[in-house]
Structure 1
Amino acid sequence: MPDSILVLFAHPAYQRSRANRRMVDAIADLDHIELRDLYEEYPDFNIDVPEEQKRLDAHDIIVFQHPLYWYSCPALLKEWLDLVLEFGYAFGPEGVALQGKKLLSVVTTGGSTEAYSRKGVNRFSMQELLVPFA
């Protein structure tokens, strides 16, 4: 049986996104992929932590898909990370729930590859900017 994949999608202006809309449309009906639009699911930011942890437990691969917002992720994804990946679940002496799982980031930007380089307008590469997600 193929790995089960959970895509946690967070884009506060999805209707204006070209790249993220295309990516979401491309995977929406694929087998073994559960697509969760966090802004659709939690418009009030009231995240159901036990439910989200249960979903993480049920999947082999977790993908965070979002645009780069102010050199980070959108606010709802940050809130999700802070609450769901809590001490005792995702880290700490007892926090082993994610061991053996693959975590990936799919990040879009409004800028060119050159803009995200040492010599570019942002002065850092995407790899450097995404270190907190590693």
Structure 2
Amino acid sequence: MARGAAAGLLGTAALSATLTASKAAGWVPLSAPHEISYRFRAKTGVHHLPVWFVGHYAYGVACGGLFSLLRPLVPAPRALAGTAFGLAVWAFSYLGVMPKLGLYPPARWDRPSRRRTMIAGHLIYGLVLALAGR
């Protein structure tokens, strides 16, 4: 599980790099994790910077640990299992949990460019997670 958590840290760094690159390219004005942290601040008063950084990475590390527990149950090639897991994390987060908590609108309401960026970033997260967790 520790190896999965460490791989989750690397995967989250890759996801963050994807978001930073898409922002620099002008595809998204602000990353979804930043918007989530601003909404969290509005609800709680907690400053958004530590929430965005710590929350984003802690979530990625926790999901990496979960992947390491689930991986033996999935008889698919490592890269395929990882990308499928990354897509599942995106779906769970942006189609379920974040809208239900009022921290992010449903994905269907998001800009298509950000939705594509977030999906691509989570696929990359899953791939890095799977390959780094070997």
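Readers should treat all values here as calculations from the given coordinates under stated rules, not as data from a laboratory. None of these values were measured; they are calculated from a predicted model. Cβ atoms are built from the backbone, for glycine too; each structure is taken alone.
Results, tabulated for the structure shown:
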| quantity | calculated |
| --- | --- |
| Among 1, 2, which structure scores highest (criterion: distance in nm of label points 7 Å out along Cα→Cβ at positions 76 and 100) | 1 |
| Of the structures 1, 2, the one that 0.70 was derived from, the read-out being FRET efficiency 1/(1 + (r/R0)^6) of positions 52 and 84 (r between Cβ atoms, R0 = 30 Å, to 0.05) | 2 |
| Label whose coordinates, when helix-only ellipticity at 222 nm (-39500 (n - 2.57) for each DSSP H run of 4 or more, over all residues; to 500) is calculated, return -7000 (choices 1, 2) | 1 |
| For distance in nm of label points 7 Å out along Cα→Cβ at positions 36 and 60 computed as 1.9, the structure of 1, 2 it came from | 1 |
| Rg and Dmax of the Cα atoms in Å, for residues 28-107 alone from the coordinates reads 12.9, 38; which among 1, 2 | 1 |
| Cα extents along the principal axes in Å from the coordinates reads 41, 28, 26; which among 1, 2 | 2 |
| For 43 (relative contact order in percent (Cα under 8 Å, 6 or more apart), calculated) the corresponding structure among 1, 2 | 2 |
